[in-house]
1. For structures I, II, calculate distance in nm of label points 7 Å out along Cα→Cβ at positions 40 and 64 and state which one comes out highest.
2. Work out which structure the value 16 belongs to, where relative contact order in percent (Cα under 8 Å, 6 or more apart) was derived from one of I, II.
3. Between structures I, II, where is mean count of other Cβ atoms within 10 Å over residues 120-127 highest?
4. So if we calculate mean count of other Cβ atoms within 10 Å over residues 160-167 for every structure here (I, II), which label has the highest result?
5. Comparing distance in nm of label points 7 Å out along Cα→Cβ at positions 16 and 136 across I, II, which is largest?
6. For distance in nm of label points 7 Å out along Cα→Cβ at positions 32 and 80, which structure out of I, II has the highest calculated value?
7. Out of I, II, which structure matches 0.95 when FRET efficiency 1/(1 + (r/R0)^6) of positions 200 and 240 (r between Cβ atoms, R0 = 41 Å, to 0.05) is calculated?
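Values in this text are rule-based calculations from the coordinates and carry no lab data. Everything quoted here is computed from the prediction, not taken from an experiment. Cβ atoms are built from the backbone, for glycine too; each structure is taken alone.
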Structure I
Amino acid sequence: MLKQRILTAAWLAPLALAGLFGLDGGAFALFAGAIVLLAGREWAHLAGVTTSLGRGLTLAGLAGVLLALWFGGAARASWPLVLGALGWALNLYWVSRYPAAVTQWQTTSRRLVMGFCVLVPCWVGFNVLRASEPGGVWLLFVLLLTWAADIGAYFTGRAFGRRKLAPAVSPGKSWEGVMGGMVATALLALVFAAWQSLGAAAAALLLAATAGVTLVSVLGDLLESMLKRHCGIKDSSNLLPGHGGVLDRIDSLTAAVPVFALFYLQVLAL
């Protein structure tokens, strides 16, 4: 398993970095759209779509929404991000109420709507952050934020984890781990504030936003864990040997990217 993980990472990481930072404009939107569509195929499975036709129609609908946003000039707009943030507030309720609130979202149609409300704002957020100046630096920041949160939570949780975060959804996560992740991302925010020569007020806002986005990234992980637990599966797919599926790799980003992109548009870009 470890060998598979290393071999997959050896070709996946350079490809992802080349696409994320070597492309811009329409080419980047297509690249990000391809990632979202792969994740959408896995989400259809988590939603209970069992036929090839059903999954094909789901992907066609998702692609249609992305194209409509692109040609309608809303691929970098704030309103899809606002809707996405509202969706994550509802997802927080469902995760915190699992399994008591399962009946509210367990139908296939509702899980598909949930997926569209997660994946579409994520794609918009990717476009917004790739266009950030200079050179998509805030896209780099949010990627590093999710990685720092994961690493900080893993090691802190292993060393000090006692209080379970969401035992019904993901028994391995602890509040201590979350706190460790928040310390790691706060340090990252300080580094970026200095690098981008932000003033004291902007740096303080970045620190506050980083804390919130770190918590939201944990929610993205928990939401996918909830759906997988409901379906009785470990990974969203076996597309990436040793790593599971695309959703397993970007679950934290699906929440962190649109929320931070909204902060960028409302604060950092002004």
Structure II
Amino acid sequence: MRTITGPIGELWCRDPVLSAVAAINAVLFGAFAVGTVLDPTVVNGEPAWLKPTKFAGSIALVCATLGWLGVHLPVDPDFRRRVSRIVGVGLLIEIVLIGGQAARGVGSHFNRATILDGAIGGIMGVTIVIVTVAIAALAVRARGNEFDVHPAFAAGILLGIGWFVVGAFEGAAMIAIQSRVVETTEPTVPVVGWQLVGDFRLAHFVGLHALQLLPLAGYLAAVGHRRGLVDYPRRVVYLVTTGYVAVLLVTAALGVAPALM
């Protein structure tokens, strides 16, 4: 029990707002997952509660990660708390609207069937842009200041936030074409079922998870350096980032390929 409550308690101490939003969405993730089993309603060819389930899980992960890493950013604590509130409230608005649309048995994204649906989509779009800009502001404020962690870990945190922001704004491409996919006969990605070609969700997914992978790479490189196993830890972080960005660019190219043909 101590191994579980320890990190949770530490997360709460680091950022109560984001840890609370993460906890709320973790509970919603479980509730929505039950809904996918019990509710036979289908929206756009998939269980109505599947999208809220995925978004609740994603929001919980993003909030927990930002809450954990944010304390290391060399920014004014008041500024960091304001950003936490903006991100927390914004993401709560998102999940409430997504869940509400599922409860109505309609799609939450790219749905302009009624004035209400269009308004909800517009609110979601504006909200996520505000949240993304707020997160980007953290990295901008921190850049060039002295971190209290190993330089490799600091590089991983900044790069992770930066590429997360890029991944988040890839959603703007989907909004621009009012679709997340260009229908093709290409094979799909196992488990998630996304198209390998013509589907913007794959690049979006890769970009968002830079927030976890790149700081982790920086942390492991720092640990390796302290133990004498890695001579140039920041080079390791930059190498991992280069590979990750290459994957991101490939998935983005695959997403837009059908539209360019």
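1. Largest value of distance in nm of label points 7 Å out along Cα→Cβ at positions 40 and 64: II.
2. Working through the options, I get structure II.
3. Going through I, II one by one, mean count of other Cβ atoms within 10 Å over residues 120-127 is largest in I.
4. Sorting by mean count of other Cβ atoms within 10 Å over residues 160-167 in descending order puts II first.
5. Largest one: structure II.
6. Going through I, II one by one, distance in nm of label points 7 Å out along Cα→Cβ at positions 32 and 80 is largest in II.
7. Corresponding structure: II.
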